[in-house]
Structure P
Amino acid sequence: MNSSKFLKPSALALALVGALGAQSVLAKSYVMTSSGATWGAAQDAAVAAGGGTIKFKSAGAGIAVVESSNKSFLKNAQKSGAVKGTEDMMVQWQDPMQDGGIVEMAVNPDDESRSALQWSLDAVHAQDAWAVSGLTGAGVRVAVLDGGIWDQHVDLINRIDFAASTSFVPGFGFNQDTGTFWHGTHVAGIVAAEDNTIGTVGMAPGATIVGVKVLHNGSGSFGAVIAGILYAGTPTAEGGGGADIINMSLGSLFPRGGGNTGAGQLVAATARAINYATDRNVLVVASAGNSGVDLDHSGSYITVPAQAGSAIAISATGPFGWAYGDTSYNRPASYTNYGTSAVWVAGPGGDFAWPTDEDCTVNTLAGDITRPCWVFDMVFSTVRGTNTSTYGWAAGTSMSAPAVAGIAALVKERFPGISVGDLKTKLAQTADGKSPYLGKGMVNALRAVTE
């Protein structure tokens, strides 16, 4: 067993990092949308007339990601009126992850679970839901749009659809990222870590994960995120990922509105992609953001993708001194964005607000774990580490969103034909404690699958 240096995270602030520097001195990337509902021959011709090459397109959504070295590409492509577009933009969608240490375990069938560290399961009554219903999320497909999933992790290897998983980041596979934490791996484990007596258990341990890489080390282009949404939201029979649920533990603040230029068009294209997925009965779940912003009174700013199109925004909660016995799981996390106009429901995202650094020891069936007490208030899940059974802690709405996505998978298994609208309503009506911080309330897995 090894542990990394303990790093206490500061408030997590998501920020736009600016326009895309040229991929080379010649070529730039553009996000183009059709003037109509779909993309067809007229749109292809407009791009060709401008001197562009289509790198990805969705005919049904009327969106394409295009590359061109022609300085007059946009002007020439838009002459016919068939398309409009703007230069793509690179964004820091996720904060650099700081963690509370990792736990590495030998892969041994006799290892006992570390689920004793997963207060998040208790927070949403997940075990109660499994016991009463026998549901695991089996047959439900959850696309994790993130920075990469370590596909050899013992808790994830049997849950991933390798054939459908893909990457929209040039030069990298869906199973590649940087460092030893791997944000996407942590998120995937919260959704669907397998119940295999090793390590952790996800909210929907029988669900299928479709890994879609749209970021690298936390940053990525609008075009990659949009392409990832469209791919995941398209049925497998049509060449897509065939997701029932899309989780996006990513986000940033952008000017509200924005007209027809720059970020405004990119946000509008993101909303169009999300609505495309929703129209195909795919639930889109997104982090509400970690800037502590009151989204009811945020003036000229919105958080994207959480407030784009028909996505549902998830705020975060976390205990304050769980290692000392605190079980205030509905307590709003110190960093979470909030606001009844934006937040749909809340989920367990963890916190790091405990003010001192004294150590606490928690007993698990696999042995005692000693860490600074604030670490245990964070969410424990799978990470990349240095072997196939490594785990770690993190906090953020990045952690609360996949918890809700996993519970939505349980509901989807329980009610296979449920519409997205009814699924949203079910999550809201069975949540506990409506407030500006919790939205319609703290998600409740037991109530969601039994009421």
Structure Q
Amino acid sequence: MMTGEVLLEKLKSYVGQDFVLTDSDLSDRYEHIWRMDQGLQAIAVVLPSTTEELSKVLNVCHAHDQSIVIHGGLTNLVGSTITRKEDIVVSMERMKNIEEVDPASRTITVQAGVILQNIHEAVDEFDLMFPLNFGAKGTAQIGGILSTNAGGLRVFKYGMTRQLVLGVEAVLADGTIISSMKKIIKDNSAYDLKQLFIGSEGSLGVISRVVLKLIEKPRSRNSALVGLNDYENVVHLLKHMDGGLAGNLSGYELMWPNFYHGATSSPSLVSAPLQGNYSYYVLLESLGADQEGDQTKLEALLEGAMAKGLIEDAVLAQSESDLNWFWTIREDVHVIKSKVTIDQHFDVSLPIPLIGDYVKDVSERLEQLEGVEKVYQFGHIADGNIHFIVGKLNHEDALRESINNIVYGPLKEMGGSVSAEHGIGEDKKAYLELCRSEAEINLMKVLKKALDPKSILNRGKVFDH
């Protein structure tokens, strides 16, 4: 047998004959949920079901210097799951067990392949909530969520993913299992090793199991959609609402007119709850314990904002149906994607006071660029995270790079980041130096060399190896 055939036979002996897919078995596989029509390029897809199987898979691939790409829910937007014909894909889809919900410790222990929405549903039965939430919750797997340190719609109140993780088990490139599956919040016993794997995009190790921190399920949820005409008032309204709600403000999303009107027109199935043309649309959410009282407080705060001249108009959600209506507008970016020929996505962060002028300047420059047809802007304004969806007419590298340079170029001087929550992957690695110093990048490479000396894990992702 050739070396490759020996490797495949070993992999089959570890995970089972049916769970090493090759040749024609790869025809219905893909590297991203938005590119299902493009066949997967890989030697094989391996599907372990336990940490021990994953450890054996990585160990033998390490021995053979075999490059590995990790696949989870395939919802990333930075080329983190791109594969080539010389790669082996390790898919986490069979590692989908919810091992325990512990109401007393307010934790849930799961394997890395568990889908976020399934976590939400599992803890809801215990009147608990896992507060991380975003549009891809029905597909994204928790291992990928941790490996990119995902953000989402409630970062302002609950923090990024890393703030919601208590324990992590991960497998290093050589198969070594690093397990710290504790349920405790306070543990200052030397280095917090789990943070090495959270946000490292699978380049330092493969997350296999996690312990997540839960909160008591809120008894009330209220939302309002607000129209404003001045960016400074967007910032003032944030302070007004956060102070008035005394810590219960859980979401503060900003949509520019292009996005709002695009998301509420055909082929969207939802209409616009707030009529009129405004410069900015804010969708806010409060979570509390008294539905009627909290709604009354929210309404009073909005009336106060109107009296101060901060807002032009507002509409409150009056039912669960209204809540779903309002938030579908913000979450369903597929509607926007369908309105352009080719889409290029961005998630950047910068100080909140600078966002208004930055978005205005960047949008104007993009719209003047030949090959760009439309620009949509939206974001998690309360944590300084702005998204662009740029519609363009072709896939040419020159156009892609010109768009990148316009969006990323100002960020270094502003103290911003080219990636607020999606990671670096392959698409952004050329721009990493805009938000990380040479010393920081060199230290990252030292860590990579120490934990993955043969660079088999997600080779070519984050930075060139």
Structure R
Amino acid sequence: MFRKSLFILFLLCIFSLKLFGQTINLEEVRTLALLNSRSLARSSLAIRNSLLEERNQFFSLLPSVSLNYSAGASYLDSEWNFVSPQDTFSSRAELDISYRIFDGGRRLLQRELSEISTESVRRDALAEYFNVLDAVDNAYYAVLEAAANLEAEESSLQTAIFSLTMAEIRQASGMINRGEYLRALADMEQRENSRNQARRNLALNITRLNSLIGIPGSFPELQAIDLTVYDALIQHLAGINDDEIYDLYQRLWLIVSTSNPSLARAALNSQRAEINHSLIGRDFVPVINANIFSYSLNYSQMNGFSTAPRGSISISGTIPIDFWVLNNRLERSRNNIESEAMNFANMQINMEIDLYSSLLNLVGLAGSVISSRRTLDYVEMNFEFVLERYRLLQSSISEMQDASTMLINNQNSYNRSVYGFLQSLSRLRSMGAFEDENRMMEILLGR
């Protein structure tokens, strides 16, 4: 059902691309990436296979029904004389219903193992689902950041071209020496090279995003992120103190510890190890089978038809006397229990560290967004001031270059802060397996 819904959204995405001039937003990109993910398709198949195995374990708890048929005829008697096969023809049909009354709980444990396996595969699929979302979000933000950097580099190059034109005029009129002119020329070449590198970086990030969503033909234009949606969250996170950060971490950890797919899978592995240990211990227990009903219909040329209904109970069991082998298997299973328990504990510790560091990184980036935005405003005003003085022949080429370099550096710094903040939000969403991003933002806002 989930795949069908995604397919419908995929068709809507393709239709909207054709209708609205090759533009696509983040939600549509996510849908395309989920549909294009082969790892998610493999996870879906693994879930189906696990459900079939779980069904097999359920069927093993039901009575076993079989129908057998045999027929034959002889053409030699005991004295090696030929006889007519028609006279010796006989056949037999048997309906048999049997049930294993007692097996020491083996089938119940095996069914429980299959249920754990199914849940583990589901958790794997959920983890892969959020991995795909995280990857496509990061790729989407990387394209937008690269496009913003390219725009800044283009603007910086145009400034350098203007500065070089003014330097040519000044040199021709004898206002500056050749060294100043060469400096302006070198600056223009350097900024052109930076612009070309920004173009290549954008093309590379577009290729990475396209590999995730698999859109054939020309790549669509990406819709910009409405950053005003995150203004309140950025202001809140930038202003919280250490105690508030720790309280927020504790609140997030309660969610992550119960919702994170990787932690859940590690807990399931511990349960599986304990059940396997219990299953090995059942080797001492005999098995009791009951033939609930058996009905056979016989026919022979000599005796005609006959029937033979019956019911029986049989006891069979294997009690190993090479107990050292069984003890070795039990010891190995106990070690496996301890190993899985340690793996779960280590994963919890690593997840706690990862969550706390991600939260600190998010808070730091929120502060960087505000400070870099404020700094960029000042730098832009300084650039306009220096540019106007340069037009009036009151600023030197070096002053113009310094102001332009400061502007491009701060523009790139602001872009890194903004898209780094968005990528950190995506990381937190994956850790907490948040289906609703608005709910995650409310928690981060302390609501």
Which of P, Q, R yields 3.9 [distance in nm of label points 7 Å out along Cα→Cβ at positions 181 and 205, calculated]: R
Origin of the derived value -0.63, -0.77, -1.10 (log10 I(q)/I(0) by the Debye sum over Cα atoms at q = 0.09, 0.10, 0.12 Å⁻¹; candidates P, Q, R): Q
Answer label among P, Q, R for the case where FRET efficiency 1/(1 + (r/R0)^6) of positions 69 and 221 (r between Cβ atoms, R0 = 41 Å, to 0.05), calculated from the coordinates, equals 1.00: P
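Work out the source of 1.5 here, i.e. which of P, Q, R gives that when distance in nm of label points 7 Å out along Cα→Cβ at positions 93 and 397 is computed. Mind dumping the intermediate values first?
On the way: P: 1.5; Q: 3.2; R: 10.6.
Checking each candidate, the match is P.
Thinking of P, Q, R, which structure, once distance in nm of label points 7 Å out along Cα→Cβ at positions 45 and 365 is computed, gives back 3.5? Could the numbers behind the result be given before it?
Values: P: 6.7; Q: 4.0; R: 3.5.
Only one of P, Q, R returns 3.5 for distance in nm of label points 7 Å out along Cα→Cβ at positions 45 and 365, namely R.
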If distance in nm of label points 7 Å out along Cα→Cβ at positions 213 and 325 is computed and equals 3.7, the structure in P, Q, R: Q
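Looking at structures P, Q, R, which one was helix-only ellipticity at 222 nm (-39500 (n - 2.57) for each DSSP H run of 4 or more, over all residues; to 500) calculated from, given that it came out as -6500?
Working: P: -6500; Q: -9500; R: -25500.
Computing helix-only ellipticity at 222 nm (-39500 (n - 2.57) for each DSSP H run of 4 or more, over all residues; to 500) on every structure in P, Q, R gives -6500 only for P.
For relative contact order in percent (Cα under 8 Å, 6 or more apart), the calculated result is 19, so let me know which of P, Q, R that is. Write down the numbers at each step before the final one.
Working: P: 19; Q: 15; R: 23.
It must be structure P, since only it matches.
Values in this text are rule-based calculations from the coordinates and carry no lab data. This structure is a prediction, so every number in the text was calculated from the model and none was measured. Cβ atoms are built from the backbone, for glycine too; each structure is taken alone.
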